[in-house]
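Chemist: Below: a set of structures, written as structure tokens.
What follows is calculated from the coordinates using simple rules that are stated; it is not laboratory data. These numbers were taken from a predicted model, which means no experiment stands behind them. Cβ atoms are built from the backbone, for glycine too; each structure is taken alone.
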Structure 1
Amino acid sequence: MELPSGTVLDTHKEFETLNQSLLFYEEKFSNDLSLLVTSFKSSEAKIQASKEKITQLKTVLDKNMQENMKKEKILEERNYKLQELKATYEEINSEANDIIHKKETMEKDLQKIMEQISEEKETISKQDKNIKGKLTELDKARNWFRDTLGLQFKKTSNNTVQMIFKFINHRKPNKLYMFFIKVEDNGQYCIPGCNPSVPNLDELVKELNTSNCLSNFILAIRKAFKDLCLQ
């Protein structure tokens with residue numbers, strides 16, 4: 001069966017049109033594919049560059065983290081040392097305050113001691129003058145009684161004076177009557193010994209320390225010795 005000539009031409013024309021369309025789309029597909037490949041390669045390069053950048057950033061970050069850890073460790077060590085220094089400072093400051101307080105206390109105590117020493121020196125000076133005055137009086141009395149009553153004085157140890165009487169007993173004029181007299185540190189007279197014993201000796205010593213008149217005491221002792229001879 002033969003087709004009409006017009007039909008063959010139309011078919012041929014359609015074929016040509018279809019072929020051109022295929023070529024167009026093939027070329028377009030090829031171009032799109034080329035663009036896609038180029039874009040993919042470009043994206044792949046960007047991805048690779050991004051990966052490398054991420055790797056670099058990670059390396060930098062790790063390095064920074066290590067440095068930060070080192071810095072934190074250094075800061076911790078410095079803070080620990082600072083706390084130690086602070087504790088040491090507080091301890092030293094406390095000791096310094098304690099020393100200052102003790103120094104002030106010692107200065108006050110020293111001032112009191114110096115005042116006490118000054119008072120004691122003044123007291124000792126007065127006692128020394130008193131003792132020297134009484135020793136001088138004893139010396140004067142010795143000379144007077146020796147020349148007047150035949151009384152002898154002998155100085156012994158520890159500021160003690162022995163007084164020896166003669167001519168008390170007219171029956172035995174050479175018999176010795178004696179007593180010891182001493183000035184204590186407080187300036188008071190005392191009689192360490194008396195031979196023979198006098199009954200009212202304590203009263204006579206009390207009167208001596210009240211009146212401070214040694215000559216009257218010696219006369220009173222001599223009278224007491226004479227009274228013993230009459231018994």
Structure 2
Amino acid sequence: MLTQRSCIGFILAILVGVCSAGETRRIASAPGDDDAAFRYAQKYISLIYQGCDFDVVFLEFPQERSIFTAETGNIDGELARMKAVVSKDSPLVPVPTPLLHMELVPVRHVDDEPIRSSKDLEGKRVAYQRGFRIMNRLVPDSAGAIKVNSTHQIFKLLSRGRVDVGLMMKQQALMKFSSYPDMTMDKPILTEPVFHFVHERHTSDIPCLDRSLNKLIESGIVERLESEYLPSDPD
């Protein structure tokens with residue numbers, strides 16, 4: 001009996017076309033402390049590759065090591081990154097269509113002043129998850145940067161008054177607010193497209209992967225995945 005997953009893969013293979021039957025791609029990924037978001041990302045990438053008749057194995061590394069390992073060529077690709085954090089001479093090549101648009105939001109105590117831009121971070125104690133290279137260009141030199149291992153730690157520091165602001169992805173913040181009713185988030189201070197990257201030796205995979213990704217978006221499967229795995233936005 002065909003499972004729902006195998007049915008989806010079969011349909012996508014017909015719609016998109018097969019790139020190279022039976023091959024496996026190893027993808028570096030960096031798990032966070034939000035299991036639902038991580039499962040969503042892996043499911044999303046799995047379906048893209050399944051549409052091209054590839055199997056996928058995910059190998060998990062810390063944030064910084066994940067992209068470094070993919071760049072060495074020991075791994076076939078990297079789960080999802082903004083282009084800005086991948087160096088221009090990197091052997092990693094993006095699939096042209098963005099997976100999603102990442103919104104980076106400031107989280108603070110409800111009684112504190114809103115953060116409207118990175119300029120408002122000047123002189124504040126700012127916590128963010130280590131390994132996110134984009135933070136280097138967002139957090140002013142005058143801010144006290146505190147790097148931690150998880151968004152859970154950011155919220156703990158905020159609740160204890162150890163930091164003034166936490167920076168994180170919007171979906172990460174939404175997953176934590178039910179446990180921290182005295183916290184709020186401001187409008188995003190950065191919105192950037194996020195791409196899946198493959199190693200340059202697999203650039204021949206990219207046309208098929210891009211078609212598969214677009215079929216997932218157009219068919220509504222990506223929207224259903226978001227509803228299944230990610231918290232709804234109250235806005």
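Chemist: Of the structures labelled 1, 2, one was used to calculate mean projected area of the Cα convex hull in nm², giving 34.3. Name it.
Modeler: 1
Chemist: Say we calculate mean count of other Cβ atoms within 10 Å over residues 24-31 for every structure; which of 1, 2 gives the highest result?
Modeler: Sorting by mean count of other Cβ atoms within 10 Å over residues 24-31 in descending order puts 2 first.
Chemist: Which structure, out of 1, 2, was distance in nm of label points 7 Å out along Cα→Cβ at positions 104 and 216 calculated from, if the result is 5.7?
Modeler: 1
Chemist: Identify which of structures 1, 2 gives the largest calculated value of mean count of other Cβ atoms within 10 Å over residues 128-135.
Modeler: When mean count of other Cβ atoms within 10 Å over residues 128-135 is computed for each of 1, 2, structure 2 gives the biggest number.
Chemist: Suppose you compute helix-only ellipticity at 222 nm (-39500 (n - 2.57) for each DSSP H run of 4 or more, over all residues; to 500) for every structure in 1, 2: which one lands on -28500?
Modeler: Going through each structure in turn, the value belongs to 1.
Chemist: Quick one: relative contact order in percent (Cα under 8 Å, 6 or more apart) came out at 28 when computed from one of 1, 2, so which one is it?
Modeler: Computing relative contact order in percent (Cα under 8 Å, 6 or more apart) on every structure in 1, 2 gives 28 only for 2.
Chemist: As an exercise: distance in nm of label points 7 Å out along Cα→Cβ at positions 40 and 168, calculated from one structure in 1, 2, equals 1.4. Which structure is it?
Modeler: Here the read-out was taken from 2.
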